[in-house]
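Some structures are shown below for you to check.
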Structure 1
Amino acid sequence: MKKIAILGSTGSIGTQTLSVIEEHADDFEVTALACGNNIRLLEEQMRKFRPKLVAVWSKEAAASLRVRTADLGIPVETGMDGLLAVATYEESEILVTAIVGMLGIRPTIAAIKAKKTIALANKETLVTAGHLIIPLAAEYGVSILPVDSEHSAIFQSLQGNEENPISKILLTASGGPFRGRKKQDLLHIQVEDALKHPNWSMGHKVTIDSSTLVNKGLEVMEAKWLFGVELEQIEVVVHPQSVIHSAVEYEDGAVIAQLGTPDMRLPIQYALYYPNRRPLSGKRLDLFELGSLTFEKPDVSAFRGLSLAYEAMKKGGNVPTIFNAANERAVALFLERKIPYLEIPELIEASMNEIAYREAPDVEEILATEQAVYEYIDSRKGF
């Protein structure tokens, strides 16, 4: 029985991870859970899965949760100390990192040092700190298993070919809800429009990122670190059906791809059971029903987030952190209806041009860069 801890248990990936665990209850034990402040759902999870430790972000939420779950006798921790406690919980074997943002960096580092297998669903950890995380995982002999659907597809396509050189990675993108639209068509996009993803069910922030193609830019950066390839070897392909989740082209021209229905439980389960496969409920891919697959080049003039991501990764240093932090703040402002949709890439580019460059940032410098970006954007917008 594998023992699992989850950071971000009440979010989209966290709840789907628990769905997989519930379906295979004889194979998994939930040891520790952490979330933001959704104590209602966390209480439900505590009562169903009986973890031995939980953590929430605020002291107020923790106090309320302790009262609500006093009969369970489960310790409730708070803040970063709580995240670190869950990440390094002694009995856990696998840590699923599903919290959004750079909040995941310190817990991931701590878990690696505690020699936990990392099931990684937090893009920002590698985007901003890949130069720290990947060597550290190698030093401690820790596996980082991708949970994101595209990176899981690449990982699956690499199985049995570890010694064969990669020619390029084909990273697929659905194109989001605004595929095919030009820049002028995006002038009056509202929050509700951007949250209507055609294929995937995800959290609000990731759904907005998918609509701007920033999410694909973050995935390009993550793929570079996970698979040890150069940026020039990663090609983004818009594939509206979201059936081919990504592919790998080898030096002989052969292309191996992973196909499936758009169900995040599949890559989650693959990471939890790796290297084995197990049955999973849900709809199966029917090629006859599907009929055809189509592919397009991304429109980087209308969706500048993708080209800005490549630019950030080429510059290196703390620029990927600037890119990520600016996007996080801009998306938050858009969701709060404080800025228009097209200002998201504008704020990213302005931040990349304004914030001081650091060549090889440590964790403290990464977090300081994040704060500097937030302050710059808020000052620019008069908040």
Structure 2
Amino acid sequence: MKWLTKIFNREVKFNDYPKNISWMLKDDLSPNIKNLKHCKEFHALIGVKQSPKWHKEGDVWNHTLAVSKEMFKLISDKSWFLTDYDKKVLMIAALCHDLGKATTTYFDKNEQDWKCKNHGYASEQITRELIFDQDINTREEICWLVRWHMSFHHILQKTHSEQFQEITRLSQGFSTVEKLLILNLADSRGTKSEDNSEDKINERLKSITELAMSNKCYIKPFECHRKSPDCNMYVMIGLPGSGKDTYIKKFLKDLPCICRDDIREEVTDGQVLGRKLMLDGQGEKAVTNIVNERIKNCCINKKDFVINQTSLKKKYRLDFKELAFKYANVNVIYVYVEAPSIQECIDRRGGGKWNDIIRRMWYCFEFPDKSECNKMIIYKQ
């Protein structure tokens, strides 16, 4: 299917590309500019203004081309010892790293300058949607690099303790500190500003490399030695209809399961089906209290258990973790379950109102970071 739209007073034909990375690069791994220009997400970057103080190269589209050019030079440098897979992941991350600026850029009237807010998170969301059908490990490595591509810009201004916390956290993500540093390097070299000289870029590269090397987390996760856990806490994560219940029945059926939907039915004597209706404020508070009490009891009794709800927000996941650690040394295991498509989740819930609900939940989903937990299981049906 092809469709037309008018952008910048000219007709542009957009193509419906497969939801993977196959169409973005040429055989030599250089960007396929022709295809990118006919993708609405990339075309939206044309004309998006940036602060002339930090981006003398022009709009976001020009910046993206400059960064991809620098990345191509870096992956062609044999001194990095990159595999073909690494090169492909880095090139896609370079192309997608600022996709979110199309929706987050605004003009600050007080400072009389162009700014963007949380563009890393927005870029991650757009990238995940754009390459949803890519194998999930590759997809999430690219999305993680896109999400955190700005991490090294200010890390050296932090205290030694904060630097340690940040570098070790980043080392436990979906990629490596080395790859994130390469992306940051390409981004910096593709940015023209008076404060971004090659000497400053290289100095920052050297300092961050030494920081990661000294903590033994440059190309592998930081090893955190901890005593044997008292119990395992499995936190299910996924959209409604993604298959969380099916996973539990298949792999965790013998463990106590703490489920908000089931508790809603309990507190209303079966009058309210948890998956169909939320309770009022007081009712949901009562459900939360029961959830917390059951987590507490499992931890005190050192029993493995499962928390079964969508857990789409980072805050909710960390709340479970904080509560559990009050009563036991818990091994936190995230289980992310993903259906073949968002539409399948909607169909499993019967369509109707679930179409808007699930799509809104997907848009607001804060994908879990491996650094949040001790282990992460990804299960795609």
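We did not get these values from a lab; they are worked out from the coordinates using the rules stated. Bear in mind the structure is a predicted one, so any value in this text is a computation, not a measurement. Cβ atoms are built from the backbone, for glycine too; each structure is taken alone.
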The value 20.3, 62 for Rg and Dmax of the Cα atoms in Å, derived from one of 1, 2, belongs to structure 1
Note: distance in nm of label points 7 Å out along Cα→Cβ at positions 74 and 194 at 2.6, derived from one of structures 1, 2, originates from structure 2
For FRET efficiency 1/(1 + (r/R0)^6) of positions 178 and 370 (r between Cβ atoms, R0 = 25 Å, to 0.05), structure among 1, 2 ranking highest is 2
FRET efficiency 1/(1 + (r/R0)^6) of positions 58 and 218 (r between Cβ atoms, R0 = 30 Å, to 0.05), calculated, reads 0.65; among 1, 2 the input was structure 1
Structures 1, 2 compared on distance in nm of label points 7 Å out along Cα→Cβ at positions 90 and 114: the greatest is 2
Candidates 1, 2; FRET efficiency 1/(1 + (r/R0)^6) of positions 210 and 354 (r between Cβ atoms, R0 = 41 Å, to 0.05) computed = 0.20; producing structure is 2
With mean count of other Cβ atoms within 10 Å over residues 66-73 computed for every candidate in 1, 2, 20.1 is reproduced by structure 2
Across 1, 2, Rg/Rh (Cα atoms, Kirkwood Rh), for residues 50-241 alone reaches its greatest value in structure 1
If mean count of other Cβ atoms within 10 Å over residues 186-193 is calculated for 1, 2, the one returning 12.4 is structure 1
P(r) over Cα pairs in 10 Å bins from 0, in percent, for residues 130-337 alone, calculated, reads 7, 25, 27, 21, 13, 5, 1; among 1, 2 the input was structure 2
